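Each in structure tokens, the structures are laid out below.
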Structure 1
Amino acid sequence: MSFAGATTAFAALLEFAEIAGLPLPGLAAIGGVVVLLACLVAVHECGHAVLAHARGMLVSHIHVFHLQLLRRRSRWSWRLRRMVKGMNWGGVMAFPTSATPLREGLAWMSAGGPLANLVLAGLASAALRLPLPPLVEDPLIALLALNLGLGIGNLLPHLGKSYVSDGLRLWQLRRDLPEDDEGILFLKLNGLCFEGVCAQDLPRADVAALAALQTPLALLAYWFRFIAARNLGDWEEATRIADEFRSALSQQPSHVREGYAEMAGLIAAEDAACRAFNTRSSEPLETVEPGKEWSWHTPHLWPRLQALRAALQGDRHATQRHLAEARRHAEEHLDLATVRSEAVLRRRIRGLIAENSGATVPARS
């Protein structure tokens with residue numbers, strides 16, 4: 001959902017209000033408009049999500065203003081989060097699967113938001129043909145105006161600083177998608193991960209192309225490279241990549257650093273684990289605390305870190321308890337690559353206990 005679309009919607013409402021003679025100057029009326037606009041942004045984003053899902057894409061995130069929804073394997077989680085600079089009023093994150101051509105999936109997903117608003121506008125228009133009391137008719141006029149504004153406004157081709165309007169995306173999708181487009185690279189790599197391709201097995205050319213971008217999205221390449229080294233047990237290489245990421249991030253503008261704060265926290269925590277594995281010491285983990293941001297997206301990480309600390313300290317019982325919790329959270333993750341790599345990491349942690357006792361590491365992790 002773009003600012004342009006929302007602005008068009010609000011302008012349309014004021015125009016309809018003037019024609020209908022609605023008493024909008026009151027604070028109560030303005031507050032009602034804001035609440036209604038938020039609800040219709042939610043309708044818009046649900047339209048994106050529903051059509052993306054219907055066309056075989058994997059919907060993982062939805063946000064509407066401060067509300068964020070995260071899909072897990074058996075449920076949805078939600079939280080309220082402060083909006084950072086450059087963040088749109090609403091958005092849906094959906095990834096292609098092998099069952100859906102990317103171009104087709106993106107086209108349907110892009111059309112879904114405006115279509116939902118225009119359908120709702122049509123229903124409001126039909127209802128207004130009925131004899132209705134003013135108490136019902138006035139909100140319906142507002143509903144019609146806002147939905148028309150959101151639908152038409154987002155169909156207008158427009159390029160913002162941090163978004164592409166639905167209309168512009170549909171216009172771009174008339175042609176074949178460029179392989180080096182930053183959005184396509186991001187979707188393709190994450191789509192492979194969601195289908196179970198671990199970071200070390202991702203196409204190297206695509207990761208290199210992501211790293212070569214002249215935009216902040218290039219920072220995501222550090223994540224794929226770091227996780228690949230971690231999965232392979234190359235602890236020193238993982239730490240080197242983490243240091244490179246921190247250096248690259250420090251050179252970015254403040255709003256970019258803020259946008260990547262969660263990823264930075266994740267890499268810092270995972271880097272501490274790599275250092276602990278490498279030195280066979282729990283000391284690097286002593287200063288790590290559960291991050292408010294990454295604990296929501298990756299609830300398996302904190303119990304895994306606790307299991308690693310316990311294993312390095314020789315506490316078998318605590319290790320097993322924390323590993324069981326880490327496994328329970330990890331297997332709820334929608335990303336199959338995460339599920340698989342977490343199983344390998346849990347097995348490595350069990351191996352630390354086995355090193356001290358001479359036991360065999362259980363096959364089940």
Structure 2
Amino acid sequence: MTVSMCKYPPGKSSGIAGEQTIEHISRNCDECGRCLGECAFLQRHGTPGRIAGRYLAGSADLLPAAFSCSLCGLCEERCPQDLPMAGMFLELRRRAVREGRGRFKEHLPLLWFEALGGSALLAGYFLPAGCTTVFFPGCALPGIRPHETYRLFRLLQKRIPKLGLVFDCCSKPSHDLGLENRFKEKFSKIMMVMQDRGVKKIITACPSCLQIFRRYGEDLETEVVYTLLAEYEFGRQDSVGLRYTLHDPCTVRFDPDIHRAVRQLIGSIGLPFTEMAHNRATTFCCGEGGAAICLNGGRDLGWRGKRLAEAGDQSLVTYCAGCTSTLASGHTYHLFDLLLASPGRYERAPKAVKPPFTYLNRLYLKLKMKVLYLLGRW
């Protein structure tokens with residue numbers, strides 16, 4: 001199948017195809033400067049209108065600079081014109097790649113991570129007869145929380161007996177790095193398997209996978225697991241005297257249904273939490289968005305520090321495995337740590353899991369599920 005790339009990132013702005021964003025912003029940005037206040041990238045390079053104008057005037061040096069944007073969409077939230085800034089910077093990345101100015105050795109580890117996630121070693125498709133719905137946990141969650149991923153699958157399976165399970169990479173790294181052909185090739189293979197096996201619906205636990213499948217999954221129905229879990233009943237947890245705050249991933253910045261579902265889940269298990277100053281649509285990026293950290297000398301434009309500063313001495317809870325790893329500080333939880341735990345189990349937050357153990361966890365979980373599948377114990 002062919003994947004169409006004439007799609008724009010989710011946000012307040014809509015209807016502007018990627019290749020049109022630069023001209024659109026050049027014409028419509030009124031230079032109000034509201035987007036500059038909290039973004040170190042824009043503070044360094046200027047308003048999106050000026051960036052677009054300089055590019056259209058022939059400043060090709062702006063193409064590599066686009067890879068230092070986190071693509072987090074906070075500028076779009078602040079924009080009174082609802083301009084598609086993240087879409088523009090993604091388009092600039094794509095043009096940089098087409099012109100041979102968008103490939104950097106600093107991106108190789110991320111692309112290797114993506115390739116390994118889709119390799120025969122770590123990828124796996126477990127689709128029982130009659131399966132029309134699959135759980136697609138993403139790459140990061142099985143790596144840092146393999147046991148919780150397994151428990152989550154079994155929980156979903158109670159209501160969806162013929163639920164399938166897919167371990168693969170949605171190839172968002174290639175997508176966000178502007179590598180259109182690489183993304184099309186990899187994502188098309190996933191879609192072909194889904195279509196050939198009669199899959200109609202994807203349930204994912206990864207906000208990034210959700211974004212990709214929603215935009216490029218054609219006729220597949222896509223749902224994030226949190227809105228589904230909001231219908232389940234969970235036992236109340238003991239807060240063990242801890243105070244919690246919640247970090248919303250920037251990838252679901254403009255999805256109030258997910259925000260509501262997550263808060264409903266936290267409330268259902270009885271954990272007290274306070275909102276961060278920047279929450280829901282105004283949330284900050286954790287620091288790994290858009291792979292910007294790769295070209296900034298390992299610096300994340302201050303996003304991680306801002307997030308942890310707002311959390312203060314509270315335990316930080318998030319529902320993105322990538323954010324969980326990036327924001328790991330000694331008292332950072334993934335929501336599943338609390339949702340699927342026995343009361344009081346996580347008085348201390350789990351230690352951060354780093355490579356190579358993340359890959360070993362993914363391999364362990366894949367092999368476990370493969371054995372169960374082959375033994376008919378699905």
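Just so it is clear, none of the values below were taken in a lab; they were calculated from the coordinates. Since this is a predicted model, take the numbers as computed values, not measurements. Cβ atoms are built from the backbone, for glycine too; each structure is taken alone.
Figure out for me which of the structures 1, 2 the number 0.75 belongs to, where FRET efficiency 1/(1 + (r/R0)^6) of positions 129 and 169 (r between Cβ atoms, R0 = 41 Å, to 0.05) was derived from the coordinates. Mind showing how you got there, number by number?
Values: 1: 0.75; 2: 0.95.
Structure of origin is 1.
Assign the value 18, calculated as relative contact order in percent (Cα under 8 Å, 6 or more apart), to the correct structure from 1, 2.
2
Can you tell which of 1, 2 yields 3.2 when distance in nm of label points 7 Å out along Cα→Cβ at positions 265 and 305 is derived from it? Working shown, then result.
Details: 1: 1.0; 2: 3.2.
Answer for the origin of the read-out: 2.
Here helix-only ellipticity at 222 nm (-39500 (n - 2.57) for each DSSP H run of 4 or more, over all residues; to 500) has been calculated and equals -20500, so which of 1, 2 was it run on? The partial results should precede the final answer.
Numbers: 1: -20500; 2: -12000.
Among 1, 2, the structure yielding -20500 for helix-only ellipticity at 222 nm (-39500 (n - 2.57) for each DSSP H run of 4 or more, over all residues; to 500) is 1.
Here percent of Cα pairs over 37 Å apart has been calculated and equals 31, so which of 1, 2 was it run on? If you can, show how the numbers build up before the last one.
Working: 1: 31; 2: 19.
Working through the options, I get structure 1.
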